[in-house]
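Have a look at these structures, which come just after this line.
What follows draws every value from the coordinates through simple rules; no lab data is involved. What you are looking at is a predicted structure, and each value in this text was computed from that prediction instead of being measured. Cβ atoms are built from the backbone, for glycine too; each structure is taken alone.
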Structure 1
Amino acid sequence: MRLQQWIKNFFLFAALVFSGNLFNLVDVYRVFIGFLFFSGVASGIYIFNDIADLGNDKLHPTKSRRPLPSGKLSVRTARVASFVLLALGVFGGYILDPSFAIILAVYLVLNILYSFKLKHVVILDVMTVSAGFVLRVIAGAVLINVPTSEWLIVCTILLSLFLGFSKRRHELTILETQANTHRSVLEHYNPYFLDQMIGIVTASTVMSYTLYTISDETVRKYGTNRLIYTVPFVLYGIFRYLYLVHKRVEGGNPTKIALTDLPLLANIVLWILTASIIIYGR
């Protein structure tokens, strides 16, 4: 079920925080329950993907130790677990909010398409993963009935593309000549090509977030222009991640890095605290 990957679903809380509703207990409750249902669907998809990728994962240096490729978990059990998690997640999401359930269904269909087709299409493979993060943000906004900020969507797209292309670069580096054996789309990538795209989305992410903090809409919404002071945390986070990708040959698992790299983790916590103080301090 990859419970550590549930950290990705905290994107559902983005709209709650940046809409100024963090202390609205009803909204917090709805987003938390939605987080659980979304995480259940995500875990069901992870199991489904592991079944689909079973042959390739056996050839991967780290993924071969997962329950299915290693033989610790039977395929039959995995299928049942995947179906139960997906069914409970979508049904529970419908009870919570029908519109939320529609987003869950779109997320499910998107990932099925990814598993069988889109993950083999260069560039679209990463863009599909990015779309999943955008759906998380929209789902969080739907649950508390607030409009989704265009700035939030743009920043989410760019940040997730940055993480996705960095992951592809890491896979190329550690798998070397066996890269296309594990993931066929990797034969269409090379480090130089990926570095070009990473450079584009890195600059775009920082610039978009900076423009968001000083936009008239943001200043009117929060009654302050001090959100600009959170930009250094975004810069450091991206620079630190690039350091891990290029110098420490990491980046294959963004969730693990965010939870285990102490400088990056401390930076994320400080960014959250600073932004929250600026938004809610008044």
Structure 2
Amino acid sequence: MVIRAALVILAAWSVVGQSVTDLSSTRGEIAALIAASGAEVAVAWRPLDNKPGEEILINPDLRVHAASTMKVPVMIELFRQAAAGQIALDDEVVVTNQFTSIMDGSPYELSATEDSDGEIYRALGRKLSYRALVEASITVSSNLATNILIEHLGADKVQATVDTMGASGMQVLRGVEDQKAFDAGRSNTTTARGLLILLEAIGHGTAVSAEASAAMIEILKRQHFNDGIPAGLPVGTPVAHKTGSITRIHHDAGIVYAQRPYVLVILTRGIDEMAVSARLMADISRVIAGIGK
């Protein structure tokens, strides 16, 4: 019995040791990819069933322009207000392309594009539901839909919810394309840790409620832009994620539903070509997917 117990303990320590070795090796591979890219990169990885210390954090508190990843907390706030009975997801609002600058209250318009805003832009003057707006905001990254949501929800309320969730690494100040605010250095920013916390809450079913979290996961799974994290995974691996990009900024953050689901956040700054930053994110994702194999 003593020998058997000793063997069990030895086996357990072997597994723990192997896990630590895997994470150290994986972190080294990722660090090499980042160094070769010449960019500033932040990575945060943690399994949804994480054990203490089982994580990879590289520059987790590096603050960068959030780009469209800020649409994740906007979605969370929409579901929070719906759960509180302040709105209903099927309520309809007028589609407009006039928004208010946080700098001086002056109006501004978006340069709507057919790529991401096509359906929403064609609905100008008509009404669309909050459900349709959040779908467009996440899946095709519509800035027009996002700004309409922020005008109705309130950026301050989005931020209050983020702070309550313990994810203050994400800072949502305003809608998209507020040029006066941008020129004054007032932009939405995020850290990898902030996005990690938000996505973990969604993945654990604690972002608003289990039902709301499940609905948000399904929206995130319908993401149209899949050249980052999903491109480094085995074909068919479900990923609930949100991308974001502006000049020399390219991010991807989501929940990977592998055999053992995990949250992965990759933020990049300083790469000129999106095809190159996408390939870097796919390479990092591929390395992460190999943990424990």
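Compute relative contact order in percent (Cα under 8 Å, 6 or more apart) for each of 1, 2 and report the one that scores greatest.
Values: 1: 19; 2: 23.
Once relative contact order in percent (Cα under 8 Å, 6 or more apart) is worked out for each structure, 2 has the highest.
When Rg/Rh (Cα atoms, Kirkwood Rh) is computed for each of 1, 2, which one produces 1.02? Please list the in-between numbers first.
Numbers: 1: 0.97; 2: 1.02.
Only one of 1, 2 returns 1.02 for Rg/Rh (Cα atoms, Kirkwood Rh), namely 2.
From 1, 2, which structure was distance in nm of label points 7 Å out along Cα→Cβ at positions 106 and 138 = 3.6 calculated on? Working shown, then result.
On the way: 1: 0.2; 2: 3.6.
Going through each structure in turn, the value belongs to 2.
Identify the structure, out of 1, 2, from whose coordinates distance in nm of label points 7 Å out along Cα→Cβ at positions 218 and 234 was calculated to give 2.6. Write down the numbers at each step before the final one.
Numbers: 1: 0.5; 2: 2.6.
Going through each structure in turn, the value belongs to 2.
Work out which structure the value 0.75 belongs to, where FRET efficiency 1/(1 + (r/R0)^6) of positions 66 and 194 (r between Cβ atoms, R0 = 30 Å, to 0.05) was derived from one of 1, 2.
Values: 1: 0.75; 2: 1.00.
Label of the originating structure: 1.
Looking just at distance in nm of label points 7 Å out along Cα→Cβ at positions 50 and 98, which of the labels 1, 2 belongs to the structure with the highest value?
By distance in nm of label points 7 Å out along Cα→Cβ at positions 50 and 98, the leading structure of 1, 2 is 2.
Tell me which of 1, 2 gives -14500 when you compute helix-only ellipticity at 222 nm (-39500 (n - 2.57) for each DSSP H run of 4 or more, over all residues; to 500).
Working: 1: -23500; 2: -14500.
Among 1, 2, the structure yielding -14500 for helix-only ellipticity at 222 nm (-39500 (n - 2.57) for each DSSP H run of 4 or more, over all residues; to 500) is 2.
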